[in-house]
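Asker: For reference, the structures are reproduced in the following blocks.
Each value in this text was obtained by applying a stated rule to the coordinates, not by laboratory testing. This structure is a prediction, so every number in the text was calculated from the model and none was measured. Cβ atoms are built from the backbone, for glycine too; each structure is taken alone.
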Structure 1
């Protein structure tokens, strides 16, 4: 199999050494200084976009769905109360906004191979 090398707009190159027939590559760079945060290859551009987005740093964990009372008590003690939030819903809103603000510091580039 021939080696696949993705070259991005900033000149960064990423060599794929796997065996899948990848068709897209993704790169995450920090907007502030252009440094490379992460890169990879995916089966198609849509998968690349999803993988890149999920690879971004999360500042705060969010909690969805139901959980036992014991688990809820632990979550409240470990995550919710230290942020000053009074409920899980308030914390999830806070965490979502903080994660979006962190994600705004990065740029994702997707290229088709």
Structure 2
């Protein structure tokens, strides 16, 4: 999932290393495909391949789904803003930037 229709920007980024860099441990049950982690707005849970993400039991639907590619979990870049609770998550100048300083409401 790196390139979006050849436009040159990524649509998804690896979940585990980014979440761990933000201080959250990712738990992934490969049998049920359910992923859980603690975000800034509460416990996050989702099934790999789904567009639906739960935060403390409330479901939020994104335009893009989570994905598994070669045994690695990927989420849309905006997952970190809209679901995890970061203040911003953008791709600019070849770099993905996630800012947790201005964290706020989802969507």
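Asker: Looking at relative contact order in percent (Cα under 8 Å, 6 or more apart), point out which structure of 1, 2 has the largest value.
Answerer: Largest calculated value belongs to 1.
Asker: Given -0.44, -1.22 as the derived value for log10 I(q)/I(0) by the Debye sum over Cα atoms at q = 0.10, 0.24 Å⁻¹, which of the supplied structures 1, 2 does it correspond to?
Answerer: The structure behind it is 1.
Asker: Matching task: -2000 is the computed value of helix-only ellipticity at 222 nm (-39500 (n - 2.57) for each DSSP H run of 4 or more, over all residues; to 500). Pick the structure from 1, 2.
Answerer: It was calculated from structure 2.
Asker: Out of 1, 2, which structure matches 1.00 when FRET efficiency 1/(1 + (r/R0)^6) of positions 22 and 86 (r between Cβ atoms, R0 = 25 Å, to 0.05) is calculated?
Answerer: 2
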